[in-house]
Structure formats: structure tokens, C-alpha cells
Structure 1
Amino acid sequence: MGTVTIGVSIAVPEPHGSRLQQLRAGFGDAAAHGIPTHVTLLPPTEIGDTDLAAVEAHLSEIAAAARPFPMRLSGTGTFRPLTPVVFVQVVEGGAACAWLQKRVREASGPVPRELQFPYHPHVTVAHGIEEAAMDRAYEDLADYEAAWPCTGFALYEQGADGVWRKLREFPFGTAVVPPQGGSVDRGSVSAH
């Protein structure tokens, strides 16, 4: 049996995702182009490749029970000196992210995982680079703002080349049974 390294996250949508990824690369973070811009729900975790189906089923259940919520990023923060990270802060949607990540990692699920540090939703914009570049990232993005409706999350796999690739998206509320008989109001159905 082989292993795969997976992660679960909420993608930062366009045009915000590409912009933050370009800025991260511009600060000198070599990993920027291999990591889609995101808010982590499950950090890199190694599992058996035969466990992937159980993980997908687990994530489907979580997504089905969740509902869209507003996400808003504003300003910067840092985990320094504990860890060399500068991030854009999640100022709205953090409680929903915390609920989701706890469900993903729950002990009864297929990916029980203890965290090294308490969960803090954020979008990394600099990691493990020289201090002056970390300071620049912190200052340059101090006024950064972005907002969008969060409608789901995704499962990613890290390749042997270190690049993270999306395996599957999990839109919220997908287990809703459609109405039986009668007409359906198509105006209330939102596309994901």
C-alpha cells in the first residue's frame, strides 16, 4: 500500500487568488506557484492511498451539512517568532472555517489529526523567507481587502514535485433532496 499527502482547504477565488499568489512569489517565496491561495481546513496529512475513498465520503458528508457563508480578508498578521509566516487575516468567516476544520479532523473520521498549534484561519502570503521580505509582505498587504461568498471547499494532493493539485471540490449543501412533484423555482437554485 502506498501513501499520499492530502490537504483540505477553501480556495481564495479569482481574481484574489492569483493576485495573492503573484505577490507571494514576488516576496521571494519559492513555494508560491505550487500552492494555490487558500484557507487551510486540514494541513498536509499523509494517508494510505486506499483511504482516499473514505476521506472523500467523509468530506461529502461535511459539505452536505454546511451552508454558504461570507468570507472576508483584511490586513495582515504574523506567527513570528513562533513560525516564519506572514498572512492575510480572515476577519469574517473564521468561525465557519473553525467548525469545518474540526469536523474534517474529528477523531471518529478517516483523518483524525491533532494540530501542532491552535487553529487560526488565515491566508499565507510569505513563509520561511528572509526577515526583510517577511516585513515587506506584512507592510505591503496591511491594507489588503477581499470578500466573497464561500460555497464549498476542496481536497488537494501534493505531488512528488511538491505542487498541490485539486482532486475534488465539495460544494455546500449538496445532499438536499430535490422537491418531489410540482414545479421547482429555478430562481432560487444557485450554481456553484
Structure 2
Amino acid sequence: MNDFIEIAKLGRSIGTSGLMKCIIFTDFPNIFQKGNIFFIKPYHAILENQMQPLTLKSFNLSKSTIAFEEIDSLEEAKKITNFLLLSSIEDTKKYCHLQQNEFFWFDIIGCNIFEDTTLLGCVKDIQRIANTDYLIIQTHKELSSLFAKEFLIPYLDHFIISVDIQNKKIHTKNTKNLLEAS
């Protein structure tokens, strides 16, 4: 599953032709281009062999609706309600163009967090709360006996100095205080 990312969740069916509502997770809706291949999997599926490819037929961002070439009836659409929609990392990078100092979540996860020269931990996950992304940090083993096993860092300029994706390093400020307060 490391080669795929969740970009939406399929909702209820609309009408009789297979049109569905969808809940968008991605910040890059331009990935929803006619003819693109996506994959669906049941919400709790773990294995890649539980995924099914689908070809995008149409997408309407303002109405949050989606249709696939392979799904052309109400009954077929109902079978995949609440499934997750995934894109390959390769396609995500191809269709989602980042601005300077923007990064994909999958590139941030796994980065080590430093304040000055102290390794505080590693980005385990990212969670969006309201309009702020929070890095979930697995505290470094040398510090985890003194402090919380995990802590959060808001992805804001007040905390993030620089991000080096190639070397998997994020330099921060004011984050040791967050760890100590956790």
C-alpha cells in the first residue's frame, strides 16, 4: 500500500447511471481528469489485492460527484459506497504540481525532526485539524523515557524552519517545548 495514497472516499449513489458523491481528501483536485486510472478498496482493506482499478469518466468538483467507466448502474455504485479512492504516488506527482515550499504528505512522513542539533523524533503521520496540518512525531528513543512517546507539531512557520525531503530532515524551532509539555 506504500505506492498508493488515499485521495477520496466514495459516498452515496446519485440517480441510476452510477454517478456517486465523493468526499475529497486531496488538496489537488486537478488529479481528477477524465481517463485517469484510480483504485478503490473497501474502507478496512489492508492488502493491495483487495483493490480494483477504475477509469474516471467524469468529475464535478462543485457538486462533489464522480463517475467511472466501469460503474454504470445504481446497483454497481451501491456496491462501492464508502470505498476509498486511491491514486498511485507516480500519478499523484505527475498531475499534482507543487509550489515552492510545498510538499506531499507522503514525502514528509518518515522525516526526522531536529531542533538545533537535537533529534526529537520522526514524523509518523500527519493529521489535518481545522485548517492546520499537524505532524505526529514518534519521539526519539533517547527522549521517550523522559517525555511522551508521541507529540504534535503544527505545520506553521512559527515551528518549521526548513524541510529537506532528499535527506529526510525537518529543522524546527520552539518544538522542544511542545515535546516537554506533552
Structure 3
Amino acid sequence: MIEEAAAFAERVHRGTFRKGTTIPYIVHPMETAVIVSGFTDEEEMIAAALLHDVVEDAGVTGEELEARFGNRVKELVLAESEDKSKSWEQRKAFTLSHLADSSRDVKILALGDKLSNMRSTARDYMVIGDAVWERFNVKEKKMHAWYYCGIADALEELSTHFYYDEYVLLCRKVFGKH
């Protein structure tokens, strides 16, 4: 299942890149899967990590996911997907609220996704500073701080794991808080 999910994700993300970079987008779901595998070896969790952006960013339907990978993978992916018809702030506020009451598995998937994002942002922030925010639709650092530090609060249940510690450390490095 993991190999099939990796191949599917690579195919639907082919030709797309991380914001403001020449890094193929597939690197992000692969890194997310590596992080998730630090918590569990459950195939459905790792497959969901590989597929976590296919509905939100590549137009794959929940029905297609269920047919290919089963209901559990579909439900995990949908729990991590944002409604792109909403504004950035609405989407992020919903994510913070939703994560506070989510299952441990959904929180693990979210940490994999957000830690991968923070690694990329922190790396670029250390090189180009506040210019990093120019690559995003929302360009205010304080808004990103509100969201990413809020994620740390919502995922506090995972605070005994070193990936959570890394996430908080990167938030401190980039935003000067949390």
C-alpha cells in the first residue's frame, strides 16, 4: 500500500514545486511520511501521509481515494485537507479548532505535515530572512506565527515525542515564540 500511495502521489503532484522553490512538490509528502513513520509503522497512516495533499492540491476525490486505498486512508486524508473555497484565515482557524478535538492519528498526520512545512520555512528563513513570507499568499509573518504556534498548542498531546520538540524549536527560531 505504501509503494502504491507513493507512486500515486508522485503522479498527481508531478510538475508542481514547493512555493518559491524548484524543489519538486513530492518531497513534502515523502518527508511527511518519514515523520509519521517515526510514530507508527501502520501502512494506512504512512499512506495517508503520502497522500495528505492530493485532495486539497491535486483534485483527487475522496471517492477515488477510498476506491484505491480504503476508507481509513480516505478519512485521514480528508481530516488533513482544507476547503480551498474559504479564505486563508478561515481555513487556518478551522484547522486549529478541528485539531484540538481530533484523534491522535489525525494529530500525528498533522504534525508530519506541519513539521515538514516548518523545516522548509525555517531553512529558507535562516538564509533570506523575512523575504520568505513574500512567497506565500498571506505575507504577514504574524499571521503565520498565529497559525504555526497554534498548531503546537493543538498538538500538545504529542509533546513527549522528539518531532514535537523539533516543531516547537523551529517555531521559536522563526517566530521568536512558543
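Every number here is computed from the coordinates shown, using simple stated rules; none is lab data. Predicted model, so just to flag it, every value in this text is computed and none were measured. Cβ atoms are built from the backbone, for glycine too; each structure is taken alone.
Summary of computed values
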| item | result |
| --- | --- |
| semi-axes √(5λ) of the Cα gyration tensor in Å from the coordinates reads 24, 18, 16; which among 1, 2, 3 | 3 |
| Which of 1, 2, 3 yields -3500 [helix-only ellipticity at 222 nm (-39500 (n - 2.57) for each DSSP H run of 4 or more, over all residues; to 500), calculated] | 2 |
| Among 1, 2, 3, which structure scores highest (criterion: distance in nm of label points 7 Å out along Cα→Cβ at positions 90 and 122) | 3 |
